[in-house]
Structures are given as structure tokens and as C-alpha cells.
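> Right after this note come the structures.
Derivation of every value follows stated rules applied to the coordinates shown; laboratory data play no part. Computed from a predicted structure; not experimentally measured. Cβ atoms are built from the backbone, for glycine too; each structure is taken alone.
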Structure 1
Amino acid sequence: MNDIIELSHSSLTLQLRLQGAAVLGLYDGQQSKRPLLRPAPGFDAPIGECALFPMLPLANRVEGNSFTRQGHRYKLPDSVMDDRFFLHGDGWLKPWTLVEQQESTVCLALESCVEGLYHYQAYLHYGLIENIFYATLQLTHLAETPFPYGLGFHPFLMKTPAAELQFECGGYWPEREFHLPGKWCSELPDTLDFQLPKSPGDIWINNAFSDWPGSVSLRDEIYGHSLTMHSDADYLMVYQPAGKQVMPFICLEPQTHPVNAHNHPQLPGLKLLRRGESCTLNMQIVSEVLAK
């Protein structure tokens, strides 16, 4: 397929496609091309089965699929991926354009517009440096009327029962109906307390964490890898399905804003952009092979 792109540098190989700017796989050649992110089952796999995708012009969900600002009610678009929400925005559903490609880097572009809501131009850089995969997402508002924007990345990390997750935070939002956040809590339940390394098990997790310092690690002795993700995002969304999976994974999603931030008076984490103003999100995934 002519929209499939492959990057390589040192031990890492990355496959991606223009549709959805989706990463299809990230592999470590030192371990016989072992996948570090859950690989897509094929080049034309559904976007939700890919290894990573960008989230823009918002991440996750907005309650009622609408919000009020300055007395005006804004209705977000319908989505082919969810019958209630403009889930993760539209950037992961559209074809991107190739701007520039080199051996270990690529730049993609997208312009999207819904009249009366948003009109943006986005650039997405993927690259490899030694044992690091990095992604930079930049969005610029093009419409005359200001609009609140949020960004995120949605990676699916491989794991085994030996995997241990670790990250610091200041609190979390319990999940309520329709995967929306409940009241923020400063005390973590034991099942969601990963401030010391601990297995996430195979329970259902779908929670956002606040006051995240921008680093999270997944160490897996069976898999023989330690993955550490760094980001300048302030919020971390953690998702994993319940039960045994054919190809077990956990999603560690850096987001610039918490879920349903549009319906908070202060728009926490969102950027209210005027015409020509921009916002940016950076992420790195560092791969380290564990000594046997």
C-alpha cells in the first residue's frame, strides 16, 4: 500500500500509515523484531486495533457531546466510532498528508473544519533516535472565533502477567456511567495505586490521573523490556480491558486535559486558541532491554 511508511534507526523500527496517522507497530530489532506496542493485525486494520493514534482536537469524551461557553451551547459532531461522543476527536479518523520523510523521521499534516466549532491545521512528527520513539503533535487554530483545544496520544503497550506499572500522581477520577469521570479523589484505591511498581493485573481500568509529573514506566521481566514514557502533558489516562487477552496490552495515554474538561468553567488543561495560535504535545517512549 502506498500510504504505508517505515522508519528505522539503530535497533528500532516503526511502521505507520497515513490513514489516521496511525502507528501500526514499533519493534526492537535487538529482540528479533519484538513488538513494543501492540501491533496492528494488518495495514488496513480498524483504527482501534492499531498500535498508537493521535487524539485531536480533544481527547476522550465530553458529557452530552456538548458544552456551554459564554452563554452559547456548542454541539460536537457525531462520530462513526461512538454513538454518544465525539470520541477522541476526528484526527484519528481522517487521512493525513505526507509532508516530509527521512530514514528515521516523518512529518504528516491534516486540516479539519466543522463550521461554528473548530478549524485547525495539525502537524505530526514521528521519529526514532537510538532506543527512543518520539512524537510531537502541533495544532493551529484557523477560524476567527476562538475555540478550546486539547491533544493526546493513545499508545497500546504490550504486557505480560509479569509487567509492573509505576507512575506518580496527585489524584484520580473514578469512572461513572458512559465512561465519564466522577468526582475527583485525592486518595487512590489499592487497585489504582501505582506510585510503587505493581502489576495492573487483568482488571478493568479506565481512569484519568491528575498532577502527573510526566513519566510512567512499564517493566516486564518475562518480556525482557522496560518501557518508559515521558510527556509534557499534565494528565495520564490509563486503560486496559478486563480479563485475559489474546495479545495483552495496557494504554498509557498522555492528555493535555482531563476527561470532560469542556464542561468545567475553567476549561482545565484546554487551550482557548485565537486565530493563528497553537498548542503542542510531546511524547517519548524509551525502550530498554533488561539483562537476563
Structure 2
Amino acid sequence: MVYPRISGLIAATFTPYDASGALDVSLIPKLVTRLREQGVKGVFIAGTTGESASLLLSEKQQLIAAYAPFNDEEFNVIVMLSGTSQQEAILLAKAAREQGIYGTAVTAPYYFRPSSVSQLVEYLVPIADAAGDLPLYFYHIPLLTRVDLSMLDLLDQVRDRIPNFAGIKYTHHDLMEFNRCLRFDGGRYDVLWGWDELFLAGLAMGARGAVGSTYNFAAPLYLRILEAYRKGDMDTALLLQQKSIDFISLYATYGGPAAGKAILSLCGYDFGQFRPPVVSLSPERKQALRRDLENLGFFSDIGY
């Protein structure tokens, strides 16, 4: 099977919790409506941004069911199935197929890690089988999984083993490999760019689609980058990309992943706190973050 390439932005969504830290799917429709209005083309749920490693199997199943009604030809829902448990991934692949969402994704196991591409492929095959005709993406994020295998070798080996393998969510800095993956076998596979702060670089290397956490609240900024790039206005595209770099550079100061969820809250979508061990921002730190963002002109840049 050859699947169409995704074009545009896919928001890697945060998982919504109530004040007690329990999953609260009632918060999802408001955000999805906003994303669709802004021109975002879909969501990537239960991934890194969605705290996949901190979720129960039952919570992931609830997320699939909650997002499924929003999946259609204009808006793709992709779920990350698992990171460490093949059996859990199989169960979730079946749930994704039954609920009728667009596609699935899997990372490399990051505790007992595969040491070769062939070992990784053997891990993926039963999961892909369980997904049926749904596209399966491999989520390449060696910074977190510590599995840095050749993606070209992966594409070569899955070609005859996994008919529903759609491509790669590429969250890595090897732009040369990224471009070669895009051109592999005549451009057979969809390779989605995964570094928000290097969005323009991904476009320059051939990306058509991208998955990112900051698209939850800053999609208008990235769509302006995309528009400027397509017009050949590289000066404007670079200026806008620098705005992305500047606000993302605040993340380290404000606790890394927790900063993104705090910004979402400042934009009117309170999805609760991150689960431990991530430390969420105190009210005082959140207000300090707001001031820093205001000084950057962030809220006007994203249309809030």
C-alpha cells in the first residue's frame, strides 16, 4: 500500500487532565475546533507531548475514542501506540482500527532497546498487522529513545515486510538522512518533520508535513512561515522562524515540557498539570513566563 503524504501541520496534542490529575476528555472538542479553524490538518495523540509513557492503557483507549469523531478526510487523527510494550501496542492498534481513526505510530522500545534494524522490524511487524489497513508510522526520536538506527535501512527492510508502513515521524537533527528518506524508492514514504524550532530547515530539505507540540497554540506563526517559504520570501520566513526559536528557547528556563502546557493554558486551554516526574510551573512562574512571552510579542505573533 502507498499512502498519500500528509501536507501541513499536525499538532502533537497535550493530554488533558482535571484538577485531580485524572484524564478529562471533555476538554478536547474546544481545542480541536480551534485547531481546525486555524488550518491545522490533524492531531498526533498520546505521543511524547501527550505523555504516552505516563498514561494507562485504559487512558490511551479513552483518548482514541474521544478523538475518533473528529477524524475525517480533512483532519487526520494519528495515535502513538506504545513505546515499550508490543502487546499494548497491538491492543491499541486494534482499538484505533475499530474506532476508525486515520493512522498509528510506534517508537522504538526504549528500555530493552533493539540493537539492529532487523530487530526493530520484528518488533513492528505484529503491531502493523494489528493495525490492518491503517497507516503505520515509525516515530524516530533518538534523543529520548536512545535508539539511533539507520532510517534508510528501516525503509529498505519494511518495504517487503510491512505493507501498511506509511513513513516516519522524523524528530532528529540529521537533515541529510531526512532528505534521503524522503527520496527513498521514488518518494514512496511520507516523512513528517518533527522539530518545530527548525521547521524552516525541514521545509528546505523537502518536508511537506510536520508534527509538533507548539502547533497547539502557535499554528498561525508556522503557517505564515510556510506561506512565506512557498512564495520564495526567505527573509520573512527566517524572521518568523526566529520568533519560534525565541519562544521555544524559554522552555529550558521554565522546566522543559511543562512550559508548553503552561503556554497552552495562557492561551485559554487549561489541560491541567504534567504528571511526575515532570515538574509543572507554579502560578508565579507561569506569570513570569507570560511576561517573557509578552516581551517577545508572542501573543500578537500567534493571533491571541
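> Which of the displayed structures (1, 2) returns the greatest value of distance in nm of label points 7 Å out along Cα→Cβ at positions 104 and 280 on calculation?
That would be structure 2.
> Upon calculation of distance in nm of label points 7 Å out along Cα→Cβ at positions 48 and 184 from the atomic coordinates, which of the structures 1, 2 produces 2.9?
Answer for the origin of the read-out: 1.
> If you don't mind, there's one more thing I want to ask. From 1, 2, which structure was helix-only ellipticity at 222 nm (-39500 (n - 2.57) for each DSSP H run of 4 or more, over all residues; to 500) = -13500 calculated on?
Source structure: 2.
> Taking Rg/Rh (Cα atoms, Kirkwood Rh), for residues 64-135 alone for each of 1, 2, which is largest?
When Rg/Rh (Cα atoms, Kirkwood Rh), for residues 64-135 alone is computed for each of 1, 2, structure 1 gives the biggest number.
> Quick one: distance in nm of label points 7 Å out along Cα→Cβ at positions 40 and 192 came out at 3.1 when computed from one of 1, 2, so which one is it?
1
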